[in-house]
Structure 1
């Protein structure tokens, strides 16, 4: 029976317990499972290779993404590592965003030098991006849309076509959206990677990742590599993520409603030089975002007049935004990408990616929007006063 993503998220694993009839499935913490006889393993034999709780989560995430299968990993970086190890070899050409998450850039840069593949960092939201990808004939195109942290929007369908023309594969990092707002496989992506630490779990108490694949063959390949590398997710983390997944729809609605209020306040404040948010009509990717997304998300980036000193004044005294990395939890966070999430990037790489010293990234939570706006405006007033004093 076909069902909506809302129902799928809520019903993930429900009524699956055949032993006791528990409505919410139990956590299987055992590391190993008995064979029924010699050469006769059960469905699961060792929890690194397969675990019933993790399987419930993987099945749910595959359904939400419209995938043939998914593998749950111990972190978002574990999901990225699994994907790269499965798909890239020495001598291959790999295309990735020039403004990717700092941890992704660090891994790609290190593996390119160690494994020996040819890495091209491109602005995948630029008008000539699709043609450049087609010309490079990559084995793998890696895309973030919206990108982290500048929220650039890339054309998934066009990049998929350009990559497939040369026999390559397109992998999309969909962490900022979750399947609620965007499903890259519908636009031709071959796999979707997410940090389930973020919106999928939504409570900042789990580290995890997922790779959802368009074909059963690729799903099996990803599962083999995740098991081989030893990066599969644990049972308790999977249980917590399943719990968080059941409120994904209502959380995302609240996140976006609050983000809209925050964006309005930012656009009206003189201490803000520029706001990066695809929901704004003047955002370069606004129309494309309307076509391939079901909402504009709750990550907002902006640039403060006065650079890093003004950012320091902004964050010093905030009551409802925690200065911390990560995103997607119910609580609001504020981050300075240049010194936090993207610190692995050398200054010249940050500059090329457009990460300026005054750039700030918000993960807008589900608190009362009036409290968030009041808190943020007070911080911006401090930032503005700092800039004027100089």
Structure 2
């Protein structure tokens, strides 16, 4: 698959500086990361993969005391194109763990979506354009484990090895389809992404499937169980979902067992989950039922709204949103592209609420891109007029 193309494992400061010097002279490099999010409460970047025209580099941050400062000028230099596939997660993780800024992004996933391709996974693209079938068996490997074996390095380099060539193909296709303007704006927006945290959200239980069916007592039990799971996840240094799945917490809140026999309806008495948490969960139910503090509603604080004040709310906004989706989906068919690449549901919802009446007002809606105003602004305003002419 890689032939005689060199692979360089970077696990000492001198080698990192040599690689940084080489990459500083490049026009474009492939970039990817591997993290341990399936194995720890707070994940971290465990590998950084880079590829140029001369070699694939697998950089081990754990061997470098998490200090990749030698690469900071390269990642921040907009004249050096950084090619990712699905840059959003990599960008926020690199910023979080190493304090770097990343400019000059070319995201092959975004490019493929804008081109209307139905299969846009990296493995799909490599197979389509280069005829190689990618082995994804290590997709959920614990990348914090050491030593790194040959199979780990082989897998890791595969995520950047083809990116430079893939960029050339997609850049040509974006130009042909006249979608380069959209693409460039989307990539610049990716550069602004910041880590939002994956720690404990005390109101996260509101999003659990089945929460709406609970009465207030059940919601209080779920809230307490949600906090208990986080406490255990931190102590065990494991992701929350690996400590206890959401459906178990919701079932606990529905049944509210007060005895070992009743707990059998929630968790099998033979399971490891029961052995570790069974008795404590009975106490969690009691604590939830005893808690009389107000329940969160899930309503976000709107004391400092961004952009123009919404004109429409409730059913009026929902009707306009539905009409905008009809316009968006029809337009997607007309231009042979995925509808969501024209405007996401979130963007349409914001437009419906703000009900802009001019191109200037449309551009002022925070969720709206400049290219959307440029390419579809008049169509959006026309769709709004047809949907709700009385709002003028």
Structure 3
């Protein structure tokens, strides 16, 4: 619903993502948010962006906080900067919606959540992946019960790490209770993923997450960008139900092809191979993702996208802007007390715990770790030392990290 008093927001960071993903949807978002300032230490970038939308530019976060034209902020800056920026804003009672990944270190994530609790401000992480069409549908289909209880979810060659961790938390509506992981690196011929990303090796990761009620996620991937002939994204995802499965596999473009597979009584009596398939249909007008549905016996399970840009749609993936709008509206309505978020800061913190736990488990040759994590973690200490050497300051030093200038690719 539109807000009677749209949220006054400062945009922190005016780089590529702000320009390509956020700026094109600002007009559509006016019923929920109004951008009142931008802040970026790169003056030319801040000035150009501010002039293009008619708001003042700031070049220093502390100066922006002192002026305080906003009640909330979108933090769209490099990941290593998230902790220092968010904690500075939250300490002043300014609500924060920060891009993924949440931050670099688990200690930083915990500090961010603590800062929100101490000030009473809302902290949300701008996670999009569980808002994509297949994820919207797989949750609805699972709730329908057609394929029976789903106790195992396998994902291959999509996106291990923070994004997928968030997907599994959202799907099960719960936090995992244990983690196990292995990793393997192999040499390859030299190749470019992007013009500035050259590789001579490939790292494969296999993550195992145990959720409550005896549910298991198996999430694994190597080269997800399809170089060297690997299986392309969105990979293969299979949700195993007691009587069938929900499946998505790769197809041309970014959006996969999905179906619901079901075993009739005859199939169950003859080997259990599925004999009925219901396609998951994603409807688009060429600009916007309009809806997704699957026709099951006697009913349609459907998700209708409420955020359609019309002629203003610009992203090459028709559903992507809708996912971004969804997390922004969620944030604005949560701040105004109109809803409970789909994805809370506690969920975001758990996604960080999951990532750190898989790193720790792999470091310990696949040891199973019970969650939540406790004690000193070798992998966390190693990453903190690495960042201290890189930036010349402890990554938990808020003022020290605020002074860092991060290069743009």
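Bear in mind these aren't lab numbers, they're just calculated from the coordinates by the rules spelled out. Worth saying up front: this structure is predicted, and the values here are computed from it rather than measured. Cβ atoms are built from the backbone, for glycine too; each structure is taken alone.
Tabulated values for the structure
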| item | result |
| --- | --- |
| Which of 1, 2, 3 yields -15000 [helix-only ellipticity at 222 nm (-39500 (n - 2.57) for each DSSP H run of 4 or more, over all residues; to 500), calculated] | 2 |
| Origin of the value 0.93, where Rg/Rh (Cα atoms, Kirkwood Rh), for residues 75-202 alone was derived from one of 1, 2, 3 | 1 |
| Distance in nm of label points 7 Å out along Cα→Cβ at positions 139 and 371 - structure with the largest value, from 1, 2, 3 | 1 |
| Which of 1, 2, 3 yields 40, 17, 15 [semi-axes √(5λ) of the Cα gyration tensor in Å, for residues 219-330 alone, calculated] | 2 |
